[in-house]
Each structure stands twice: as C-alpha cells, then as structure tokens.
Structure I
Amino acid sequence: MVAQLTFSDVTLGYDRHPAVHHLNGEIAAGSLLAIVGPTGAGKSTLFRGIVGILKPLAGSIGLGDLKPREIAYLPQSVDIDRTFPISVFDFVGTGLWRSTGLFGGLGRKAQGQIANALASVGLNGFENRTIGTLSGGQMQRMLFARVLLQDARVIVLDEPFNAIDAKTSADLIGLVRHWHAEQRTVLAALHDMDLVRANFPETLLLARGAVAWGATAQVLTSENLRQARRMCEAFDDGAGACVVDTARPRAA
C-alpha cells in the first residue's frame, strides 16, 4: 500500500510545550483508522498538525502527493461558533470553496450539490434555519454534509459521534463506510471502543505518544488501554520541548 501520510519523529504542541511526542509511522491511502486515547492524549493536536493548523515543534508530517486542500477536516462541534448568523444552506455551501472561491457565488449546479448533500444526511427542510437552532445531532449531520461537498482524498473527523443520538450515529457511520468504499482515507478520533471495534479495522492508541498502532483487535487490549491511562496521568504539562540526541544510536 502507498503511504499517504508519514510521521517522521514528529512532536506537536503549544507555546513550546509538547502534546504529541516523537510520533513515527505511515497511513496508507484508503485506510480507515481510528485514533483513540484518554482525554488529553493529543488526538485533536495530531489532527491540527495533519491539516496544517499547527506546525510541528520537531520532526515532520509528510503529505506525499497530497495538497493541503485535498484534506477535509471536521472539527469538534464545540469549535464551531454557533452564534454566527449563517444559514444551514450557506454553511454547507462553504464546502465548495475549492470550486467557487471564498467569495464566489453559488450557481444552479452548486445549489443542487448543496441540496443533495443535505438530503444525504437527512436535513431536507433545514436549509433556511440558522446553525444556532440545530440540535447536537443535526449539527453533526450538517458538518458531514459540508465534508461531502469537499470531495477530499483524506477526511479527518474529530470526535464525530460525540453526544449524538444512536440514529444519527448509525447514519453517519454509514457515510464513513461509503467514503472508505470509495478508497478515501478516513481518520477519526473516537472514545467509544465498541464503535471502533465494530467499524474501524485499524487503530492508533495515543497517549501523547504512540502506545500501539495496527489491527484494532491487537491494539485495544486491556493492558494497552491501562498503559495509555498511566502515560497520560504521568505526563508533565509544563515540560519543555524535548530533543532527540541524533548522535546516539537507536535500537534496531
């Protein structure tokens, strides 16, 4: 399999304080990968590094032949300003910015694409509602509709099934499976281990660093999960950026 994303000893953090340490590995094109770990494990930080919002403190994230605009990012719903006075239709339409430009108008074709995306996530009739009136599940459906319009090669989903009802979760998991069937690369940060085991063949267990990475059944063991909790509890949030001694040989 061709590597689509490559992590080369990458460290990510804020104000020189690392949140993800010395991550190495590759994500193959067409992967369906869950990123799991305790609260504070660095999952959102890793995603911000992948999409280019956060620059590495050390190491690098390789995109291969990907262009940053070919990565669709669904942030946590709490990161969306729901007080902004924008309609559901116009918000979803921002997913077409690659073809329309940031300030381009929406022609008949674009309007049809938006309507189809809303129908795909079950939001018919919500076009003129402002985003602040939506429930949690409706908000997630709207965010997925915007991702649909981006038609991206890599899709990054940060806690996409958090605090939503079972029907919405099942519908949106269906979209994730559809993207995977289309050979798109899908990465999702998740807390529900049963959902991960049922739907994601590969998992990265993160606790500021990689605890385990591979087939989901082999990663989500009781011992690995205990180790992840211990690593996060022991982490010093005030630690400075660590530096690898490149002169010292590494174990084979």
Structure II
Amino acid sequence: MTPFIAEIIGTFLLILLGCGVIANVVLKDTKGHNSGWIVITTGWAFAVYIGVLVAAPYSGAHINPAVSIGLAAAGEFPWESVPSYLLAQFIGAMLGATLVWLMHKDHFDRTEEQSLKLAVFSTSPAIKNTFTNLLGEISGTFVLVFAVLFFTDASLTESETVIGLGSLGALPVALVVWGVGLCLGGTTGYAINPARDLGPRIMHAILPIKNKGLNNWSYSWIPVIGPVVGGVIAALLYLALPLV
C-alpha cells in the first residue's frame, strides 16, 4: 500500500468513526441519542486510534493536514510530500462523511434541527467570537502537534516510509486527542484538523440531505487556518528548544 492510499484509508476511518459518533449522539432516534460529550470525545479518540493503527506502517498516519505541515516545518517530514498527503486526507475525509450520511439517512430525515445535521459534518463555536474561536483551534492543535513531535521517531528509509506517528503505535496520539477534546474542545468542537472539518462540510453542501440548511461558510476558515497555525507554532517551538 502506498502512503497516498494509506492516508486516504486512515482519514476515511477517522471521519467514518468520528462523524459517526456525532451522528449517534445528536441525530433523532439513534441508540446513542443525547449520550453526551464524553461519548463524543471518546469516540473521536477511538477513531484516531483505528485510523492511525491502519495507516501507520505505510504513511506514518498523519491523517491530518496540520500534522503533515507541522512535521514538515519541524524538519521531520519532506515538504515535497505534503501536497499528496493533504490531497489524500481530504479525499478520505469526504468519503468518510458520505458513508456516515448514507448509514444515518433515516435519522437525518427524522431530525428537524438543521444545526444538528450540520454538526455531524463540521464544527461550530459554542459562542461565536472570531478571536477566541481561532485561539481555541490554534491551542488544541498546538498541543496535538507538539506532543506528536516528542513521541514520534520520524524516519525515511529506502525500503519503507515510516514518518510520523507509526513509530510508537496508535495509542499515544489517540490519548492526546482525547485529552484535547475533554480539556479544550468545549469552545469550538475541536476540529484540530482542516480535513476533518472542511472535507465533510463540503459533502454537507453537496449531498441531498433533507432540510439541511446552510453550511456556515463564514466560520469555515477558522477550523482550517487555526490548526495550520497551531501546528506551525508547535514546530517552531520544538525547533527553538535546546533538546540536544
């Protein structure tokens, strides 16, 4: 399996399970309806675990543009590989979101509130404030990428690519994402991943979802720019620290 295919599959699994747990919690008449924030954050942590577990041996399991860009900025990943990784991540995210909709179509049809339908696909702020919302996404992604830079053993060999999260297994990054969600995710829903938010948001616009409402495009740049900025800041701080 090539790194490109691995990133598609890993991100597909991430979004299938991550957006799936949101659908299970917020859509009408699911078995998990109204089961709450702990279920959502735990589901996303498991989603990361499974996505990383599958993709790690082949691509390093970035499954997140902010991770790819952050690792490249820290000199742990070749910049020339970043565009293909980002393309794969967005493809995987869009495919995952589509399957979530197909699986939950009956529940989408029964759910009247448009904001809940959008919530399955994309994040939104609890209180709309551009500065604090952006700061929240920057901070959450900073923690994620900074932690990744400390527990990864990035390398590139002639025989195989092992760059990023695969060196220590899938569990550490899943725990980091769980912690970020529990501790910092309440203000924006912690996208901390541009592909996770923008890919499914695009599918929300494209798919024939009954009474789906608007896509909140005016907010959509925050969960894209914020994570990238947070990842780069994490890389710059990592490089500035006297670690040797």
Structure III
Amino acid sequence: MLDAGLPVRAFFTSRAGGSSAAPYESLNLATHVGDDPEAVALNRAAVSVMAGAPVSFLHAEHGIRVAEVTRPGEDPAVADVLVTRTPGVAVAAIAADCVPILMHDAVTGAVAAVHAGREGVRLGAVDAAVAALLDLRSPAERRAREGMSASIGPAACGRCYEVPQEMRDAVASRHPTARSTTRAGTPALDLPRAVETRLGELGFTTVVRHRVCTLEDPRLFSHRRDGVTGRHAGVIVCGVSVR
C-alpha cells in the first residue's frame, strides 16, 4: 500500500496481499479481466478493511462520465470519475498503466477517484472531476480553487508508454506536456505529467505525484507488460481525516 499523501485516508494498492492466482496474483481488484469472482470479492473485502469502509470501485469506460456515490459500498454507474460528499463513503479508481487520481476538496470535504487513461486525458477526465467537485460547493465558493488537493498514482511513464505518432499528436494537441519519447526514440505519451500540469492549470496548489512506473515495477499490475493481468486501485475515504 502506498500512502497518497492527502489530508484524508487515501492510498494506492499494489499487487501483493490478495487471494488471486497467477496471472492475477494476488490483489487483483477488477471483475472484468477473467479472474475468479470469489477471489476478487475477497480482495475487495481486504481493501475495504484497509480503507475502514466499504469501497465503491468504478466501472471505467475510458471517458469523462461522472457518477456520485451516496451510500457506503454502493455499486456505481459506469463512469471514469466517482465523487462523494458523504462521510464514511470510500471510492476507488482501478488501473494497470492508466493514471489513477485521488482528489480532496477541503471546502466541502468531498473526494473523487479518477481513472485517466489516454482517451480520458484527451477528452478531459481531469476537468470533469474538478467540475464535479466544484458543483458540490456553493456558488460563492466556486469562484476560488483554494482547498483542492490531488494525488497521482503509479502509471506508465513517458519513457515506456509507446504509441503511434498520430495518437501522441492527438493527445498533445490538448495537453502539450503529454508529448514524450521512449528510450528508443519512438513516440510516447507521459500521461502522469499531463495530469500534473492540468491540475496546476486548474488551480491545485497541492499535487502529490508518485513517480512509479507500472511497466517497470513488478510490484504493480501492467496490462502493457503482461497482457492478461489484474488491476490495482487508488482509494479515498470521505470525511476520515489523517493529518
């Protein structure tokens, strides 16, 4: 488990400490990758224990859709952004190369879990999450961005995430800092850097970036590295202060 460094209980899981067998060994949290459903249920229960609350895991579609979770353990609608302002509710973004992002708004206490893949970053998943958090503020409070903090979890780095040049150009046309090259000099995307830049542009003064590459670190799941594999998660709990 990697502490997210936010004012509320928030962390990123690794692939260790679960019940799944290879190739999902062992703390796979995804239900859509072919793993034994009973093992996934045990893994999710273990993460809920870590969180101190039942966790709602998002169902990603690589877009910008937002869903609000209002009850502990609620199964949310398909969305790449989960938000909640209900104390005691935990939300989670699953990933295995895409960027998991956790956000906290000190003004309302609301939190968000975001799955930001290539298409999500290009389409504006970060903007959608911030807009959803701002919508939970009063009209007067929306004028300023003070109190917003975020944590960027492990993801494929800009030296490993090779893509066709056309794809790189499409993302970089909206997020120039996403433009990168691999160690071999081929086109690549640096999605964590693009997310960090965009959060700064949106007024976040506190952004914690965990510079761990999922393709390079075997302690994490990586779809690009392994093909059939599991998913780790970023988890955040509303209303549980840790600092």
**Test item: mean count of other Cβ atoms within 10 Å over residues 61-68 calculated as 18.5, pick one of I, II, III** = III
**Fill in**
Value 1.10, calculated as Cα Rg over 2.2 N^0.38 Å, for residues 85-140 alone from one of I, II, III, is from structure I
**Message:** With helix-only ellipticity at 222 nm (-39500 (n - 2.57) for each DSSP H run of 4 or more, over all residues; to 500) coming out at -6500, pick the structure among I, II, III it was computed from.
**Reply:** III
**Request:** Using the calculated result 29, 19, 15 for semi-axes √(5λ) of the Cα gyration tensor in Å, pick out the matching structure from I, II, III.
**Result:** II
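Values quoted throughout were computed directly from the atomic coordinates according to the rules given, and no laboratory measurement underlies them. It should be emphasised that the depicted structure is a prediction, and the values quoted were computed from it without experimental measurement. Cβ atoms are built from the backbone, for glycine too; each structure is taken alone.
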